[in-house]
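Please find the structures below.
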Structure 1
Amino acid sequence: MCGIAAFYNPEINDKQAAIGKMMEAIKHRGPSSDGMYTNDVMALGFRRLSIIDLRGGTQPIFNEDKSKAIIFNGEIYNYKPIREDLIKAGHTFTTKADTEVLLHGYEEWGMAGLLKKVRGMFAFIIWDDEEKAMYGARDFFGIKPMYYQNKDGKLLVGSELKSFLAYPDFKKELNVEAVKPYLMNQYNDLKETFFKGVYRFPAGHYFKFKDGQMDIKQYWDAEYKENNLSFEETLDKINEDLKETVELYHNADVPVGAFLSEGVDSSFVTSLLNPDDVFSISFDDSTYDEASKAKALADIKGWHFFADKVDADEAMRDFPEMQYHMDEPDANPSIIPLWYLSKLARKHVTVALSGEGADELFAGYVNYGMHTHNNVIKVFTSGLKKLPKGVKFSLAKGIKKMPNFPGKVHMYTNLAKPSEFYVGQSVIYDMDHPTIFSSDDANSMLQPTYRNELTTNGLYQEDFKKVKDLDNVKQMQYIDLHHFMLNDILQKADKISMAHSLELRVPYLDKKIAELANSIPTKYLVNKHDTKYALRKASERVLPEEWAKRPKLGFPTPIKQWLKEERFYKQVRQLFCEDFVNEIFEQEKIIDLLDKNFKGDGSHRRQIWAIYTFLVWYKLYFIDYEETVKKYQHVQPEVAALIEQGKLV
């Protein structure tokens, strides 16, 4: 697990100095070592966190005649059989690292052929000196981040936006169009980042850059074709494939642990892994306590259980550092417990497994059609779903216009076209104001420059067209896979874990598991019994029934309680009142929203938190950036201690 940075710019004279500054900005991603390669037109830079081939895997790695070089962030889990095939084909390996498999695989099969063979998470760059071309790829789901700027025939690529800001020719400018969709979603869902002219490289794609031209091609996307397996055969297959995948993901030359919550996703994966060490987090507010139930499972399984509590004052103090590491503002409150969970785990292991992806692949969200616990409403709605499409859609429009009644949301979302209503997981869920901020409400809080006509559902329309012939649940799964998971869940999983120099592995997001999950009939995924039904039933073979049936909680964070406490209310209000805020927001309106939330029932907490998060981030990156770098550009204390003790290779 590492960090990468690269650029193509013949006009920069001291390329080593330039790439060195970029690498220093992401030192936390790879405190073990660094490496670089430069020539007259380009530079590759690399920070390493040693996981496999601890002594021999230093990058960049070159091919036999030194005509090609690679830098790589991630893991190729099936690299051993691919390595054997390449040796048989005549390639000579100088390391035991998975990185070298990518380089020789590119030589043997080209980018498209290589990417068909690998299983893993990755972002990598190859310089081909014979072609005078730069190639790169990002993994199937976007587990590993990769950003790029392609401007005036010059290319900038890297794992984190911080390295771009250290690049000598980079002009930092806020992308004003991103602020409003961020408020509606809690994260930036545009292809362009918050930094004008810088884009997220798309998941499941690779590129070739030559002679100032960038050509981007897709090599993988989720496909949905239902299989003919019975329900019992489906459960067998889930267990068989997930067990094989978890065993593959256990490969490392360093200790591997697991994040353990009370939910089925992490409990299932951890039971299959059967690690020595597991880690859990809870809050000092007793309402939010996942650790006690996680400990109960650890006791049953005989795992070493490590837990910690999040202190509210500590969390509010550390929150700016979390947003610094996110690169872009992200108001998902689960960032906070993930920060302390990563900090705890890093004291004991270098690699941890986690349960991200199970909800998107196995249909775990209530928004896929489980908005009621009333069995009568469920059965009645199931009957209505059998009506002809035209009748269903007309009925849905009629239901939407009706006054609220028990089961209205459940019936409407099961009968209507998802392309007409679905807003992903950025939900308050209310028929009139389904998102954190509606489009109109977001515009009303912003100064005119930042207003636009974008809507959350509108941002999904391009992807809805690709899956318009699928059933409702699979359409919504596809949307979440390409929006919420890609631009929120996986961003925080990578950035927060890597802030602590911890590699996080996500076995549900393996290509093999995804292809299985996407072939499971929807009736096995979401039905009158539950969401994520097939996965829950499969997990009963290794989990007590109580864990298999637990409802999804996510990472509950007590921001409602915090914003009702006077000291935190004053802290947030002080930021809302700063002079720069009025350049972006209607300052009196957001202060009034905060005051009403404090004096009222706390129902505006998600809106308040989204605004607060953005302002914290903006101040770090656009008001006090020099101070921000001095304060936060470092490896974490627990990692520095490991280095000092000689325990970090």
Structure 2
Amino acid sequence: MARHPRWGGEDFDPAGKSSWGQAGSEDELHRLMHDLKTHQIELTQQNRELRDAQHALEISRDRYARLYDRAPVGYCTLDRNGIIREINLTGAAMLGTERGRLTGTPLWSHLDSGQAYALHAHIQAVQRSAERRTLGVRLTQRHTGHALDLRLESEPARGDDGEAICLTVMLDVTEQRHLLEQLKEREQSLSQLALHDPLTGLANRALFSDHLEQAIARTQRTGERLAVLFIDLDRFKLINDSFGHPFGDEVLKDVAARLREQIRKDDTVARIGGDEFLMLLAPMDSPDPAAAVARKLIELLRRPYAGPQGEIALTVSIGISVCPDDGTAAEDLVRQADTAMYIAKQGGRNTFRFYAADMTAQAFDRIHLRSALALAVERGELELAYQPQLALDTRRIAGIEALIRWNHPVLGCLAPDGFLALAEETGLIRGIDAWVLRTACTQRKRWQAEGLDEGTVIKINLSRRELERPELADDLDALLRELDLDARLVSLELTETGPVSDSASALETVRRLKGLGIELSIDHFGAVSSSLMDLKRLPIRELKIDKSLIDGLPQDSDDAAIAGAILALGKTLGMRVIAQGVETQNQADFLREAGCTIAQGFLYTQPLGPDELMRFVKTWA
């Protein structure tokens, strides 16, 4: 038997050791087989786990792909040139193009034109800073035409090939932008309402005060001046009462437009009340520019306004305060301009006045005077004086004018000029008019019982506001019936015809008064606005030449020519003409030679009480 190389020949025992070696070899084989089976089982288990893990990975990958594609926001990967490497379905839908046609194309080519540079700068900033960056872009989808606003949020990364890329989130912020725009518009609207007049669009009091305070601060630094103009439309209530508030609002808009045309860059104009406006002029070297602006505004605002029945004329009264001359507090400057405006109204309206130190005291006097005037009728402080109108050719009493007086307990006897304008402004005139009508008509009835000529007419001045009242004709008719007084013995005197002829309600009242037999006359003719067309439209029977034209007679050739023209006009139109305010015999002689046959004035007598009037009548007759 051959010898195995691993065994030594000398030690080999064929009878004993060969069986032991064989047994050992079998055990080793069994052990190896066992280990092999164990490894095989382990490998099988590992393969099974690997297949399960791979299957789970595939499921997770599919799930991620679905989540990636159908996420509510767009995702894309851009290279350093803005080329799309990957993009999800949501991002493709935002761009309005199929995903397969987007990969490999530059993102900017799908945006509205003009955004390529901004996108490149965005990508470079992301790579350079290594931080997340945001960029807003806009695109118009080709297939729908819808405009989208996108916000790109990009952060830096490295691709599989090691190149720098941008991982970009695409957010559709179109609706958010619309909501922000609506919010901004609403904020602007609320700001407009809070700081502007809703009717005219001008600044309101709050915004004007803010601008005024800023302007005051500037003048204190520069040493310059500023001016506050308080602008009030004269008798604007008459327009609202005559034509209605809608037309009045249109006039206010027109006034606002005219005022807006006159302001400079740093000026401000505001509406602070129904017919009240404020204007800030800043800066100024002196008060002179404020006066120039006030004069210009007076001319500008008196230009006619188109009305329902023709053109409407307006006048304004303007008060001016100057900073720092009159103070440096905004509230004080506005109050002082307001005070000056009232002084302008007292001066005849359609003018302007600067603030003066004593104007505030006058304003307080007005407050006390108004309170007292409100109680004057109730306390019996009003009375009527009567001045006869004399027929120079027949020496009869043609008429008697009733003139109101106020016996103020402190100030004494006040003439109409001292309180009637205040009564009109405050609305107290209506009660005074009613008292005058009743008192004058009652006195005429008493004189009738005392033997006064039946042809002598009582002349009563009425305010325009009373003529606007629709109930006037009915109330006067009822009064005459109550007193059993012939309406032909009552004549109503108008100071201005323009506001009456432009008012439909006043024209209707005048028509009804004529129907009752009550005559109308024009007082102060030649000194106030009364057009010749009004003489044709209104049933006027009498003209009274104003005293200002009588004063210059006979020396003043202009007054003489005007007086002569009025007399000729009256004769042509078949109207009586009365000269009022005759004080000298030379005036009376001139008027008689010119053809005037009726006069009144101090030459003959001053206004008298009821009993004194009857004594004068008997003496004159």
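Given structures 1, 2, which gives the highest value for mean count of other Cβ atoms within 10 Å over residues 224-231? When mean count of other Cβ atoms within 10 Å over residues 224-231 is calculated for 1, 2, structure 2 comes out on top.
Quick one: helix-only ellipticity at 222 nm (-39500 (n - 2.57) for each DSSP H run of 4 or more, over all residues; to 500) came out at -12000 when computed from one of 1, 2, so which one is it? Walk me through the numbers before you get to the answer.
Working: 1: -12000; 2: -15500.
Attributed to the structure labelled 1.
Structures 1, 2 were shown, and distance in nm of label points 7 Å out along Cα→Cβ at positions 40 and 248 at 4.4 was computed from 1. With respect to volume of the Cα convex hull per residue in Å³, for residues 296-383 alone, the largest value across structures 1, 2 is given by 1.
Once volume of the Cα convex hull per residue in Å³ is computed for every structure in 1, 2, the highest value turns out to be that of 2.
Comparing structures 1, 2 by mean count of other Cβ atoms within 10 Å over residues 72-79, which one has the largest value? Show your work: numbers first, answer last.
Values: 1: 25.1; 2: 17.4.
Ranking 1, 2 on mean count of other Cβ atoms within 10 Å over residues 72-79, first place is 1.
Could you figure out which one of 1, 2 the value 0.05 for FRET efficiency 1/(1 + (r/R0)^6) of positions 240 and 600 (r between Cβ atoms, R0 = 30 Å, to 0.05) was computed from?
Details: 1: 0.05; 2: 0.25.
Matching structure: 1.
When relative contact order in percent (Cα under 8 Å, 6 or more apart) is computed for each of 1, 2, the one that comes out at 16 is 1. In this comparison of 1, 2, the computed figure 7.1 for distance in nm of label points 7 Å out along Cα→Cβ at positions 144 and 536 is attributed to 2. Given a value of 30 for percent of Cα pairs over 27 Å apart, for residues 232-375 alone, point me to the structure among 1, 2 it was derived from. Traced to structure 1.
No value in this document is a laboratory result; all are computed from the given coordinates. Everything numeric here is computed off the predicted structure, so don't read it as measured data. Cβ atoms are built from the backbone, for glycine too; each structure is taken alone.
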